[in-house]
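Coordinate-derived values only; no laboratory data. For clarity, every value in this text was computed on a predicted model and none was experimentally measured. Cβ atoms are built from the backbone, for glycine too; each structure is taken alone.
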Structure I
Amino acid sequence: MSSARPIATTRSASGMPTGRLAVWWVIASEIVIFGGILTSYVMYRLAHDSFAEQAAHTNTWIGAFNTFVLLTSSLMAVQAHKAADSGDGAKAARFLHYTCLGGILFILVKSFEWASEIGRGYTISSSPFWSFYYTAAGLHALHVIAGVVIMFIVAAAAKQYRDLHRVELIGVYWHFVDVVWIFLFPLLYIAK
């Protein structure tokens with residue numbers, strides 16, 4: 001275990017470590033992106049009654065299951081952070097792996113769902129609803145994949161008791177991904 005830390009992790013801006021500040025900057029920029037997509041969706045939906053008709057074809061049960069999966073994975077991220085704070089890198093890595101499993105399950109379920117929808121003729125070019133649906137859910141899925149990849153990297157380091165502070169950073173990002181889904185789920189699956 002090396003006591004030397006890269007200078008980027010020892011610096012701080014406004015009393016906040018640079019890694020934490022960077023994650024919050026990323027999240028702020030992502031809020032602008034998802035906020036724009038969701039605002040456009042709501043405005044377009046309010047002006048077009050056909051959205052409700054198209055949304056009726058989404059599978060609410062699959063969306064609910066994926067919500068449960070993401071929320072459970074977020075709980076695992078909290079447990080990983082708790083373990084990292086107490087200095088238990090191996091336990092933090094184990095909980096991060098559980099979080100990754102949740103992300104992978106989410107993507108597998110989403111793939112099954114999309115294959116089913118596309119098989120029924122609901123493609124990105126079918127209607128404005130499906131364009132918004134695939135764009136918003138697809139962008140979210142890309143964020144889930146990115147989070148899983150980064151989490152595996154952080155877990156590998158944590159298992160060796162290195163860079164335990166990064167467990168918190170990937171956890172914050174993962175919680176953001178969950179919050180985005182909390183907005184997407186009712187808009188795309190429930191409001192029919």
Structure II
Amino acid sequence: MSAEKNALIVIDAQESFRQCAFWTNDDLAAYVEKQQALIDGAKAASIPIVQIFHVDSDAPFTLDSGFVTTLAELKISPDVTFHKTVHSALVGTGLEDWLKANDITRLIISGIRTEQCCETTTRNAADTGYDVDFVSEAMLTFAMTHASGVSFSPAEIRMRTELVLAGRFARIATVEDALGAARKTA
């Protein structure tokens with residue numbers, strides 16, 4: 001049996017979100033610190049880095065908006081970049097073909113938004129046969145309000161997302177957990 005091969009997937013860490021009404025800087029510094037540590041650690045361990053950008057017809061997400069670019073605070077030199085038009089980075093992007101061509105078996109998921117594109121990609125990846133490390137500390141999301149009027153903080157959303165993914169679709173991992181496991185299998 002061949003060794004497990006990892007790839008870091010950085011989902012939607014893009015300037016488009018800064019243009020949205022729900023954007024806040026509240027958790028930005030903590031997110032950037034962990035996301036950058038994950039990117040730098042992957043690069044140091046020769047783990048391929050895949051950058052995903054969300055593109056759609058909403059003004060800040062169109063290619064001609066100028067906002068479909070890496071979040072200004074991050075430094076990343078991806079091995080490959082894909083554009084997606086739905087929540088899962090595996091649907092219609094060519095990512096899955098790239099993963100198969102490179103014998104990738106484990107995905108390290110990070111990026112923006114925890115409960116949307118990161119969670120959807122994680123579920124899709126697990127259902128497709130990949131092992132997944134869900135690195136929620138290297139993810140960013142924003143407060144949301146339920147139709148009942150109950151508001152949920154980013155920390156509550158993160159906790160709920162970890163709850164429903166853990167052991168079913170992913171291993172919930174810290175940056176160090178994910179990088180340590182990747183180094184062991186390299």
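For the set I, II, ranking by Cα Rg over 2.2 N^0.38 Å places I highest.
Identify the structure, out of I, II, from whose coordinates distance in nm of label points 7 Å out along Cα→Cβ at positions 75 and 131 was calculated to give 3.1. Checking each candidate, the match is II.
Comparing relative contact order in percent (Cα under 8 Å, 6 or more apart) across structures I, II, the highest value is found for I.
As an exercise: distance in nm of label points 7 Å out along Cα→Cβ at positions 67 and 83, calculated from one structure in I, II, equals 2.9. Which structure is it? Each step should come with its number before you reach the end.
Numbers: I: 2.9; II: 1.6.
Computing distance in nm of label points 7 Å out along Cα→Cβ at positions 67 and 83 on every structure in I, II gives 2.9 only for I.
Could you tell me which structure in I, II was used to calculate distance in nm of label points 7 Å out along Cα→Cβ at positions 43 and 155 as 4.1? Derived from the structure labelled I. Identify the structure, out of I, II, from whose coordinates helix-only ellipticity at 222 nm (-39500 (n - 2.57) for each DSSP H run of 4 or more, over all residues; to 500) was calculated to give -9500. Of the options listed, only II reproduces it.
Distance in nm of label points 7 Å out along Cα→Cβ at positions 35 and 123 was computed and gave 2.3; which structure, I, II, did it come from? Numbers along the way, then the final one.
On the way: I: 3.5; II: 2.3.
Among I, II, the structure yielding 2.3 for distance in nm of label points 7 Å out along Cα→Cβ at positions 35 and 123 is II.
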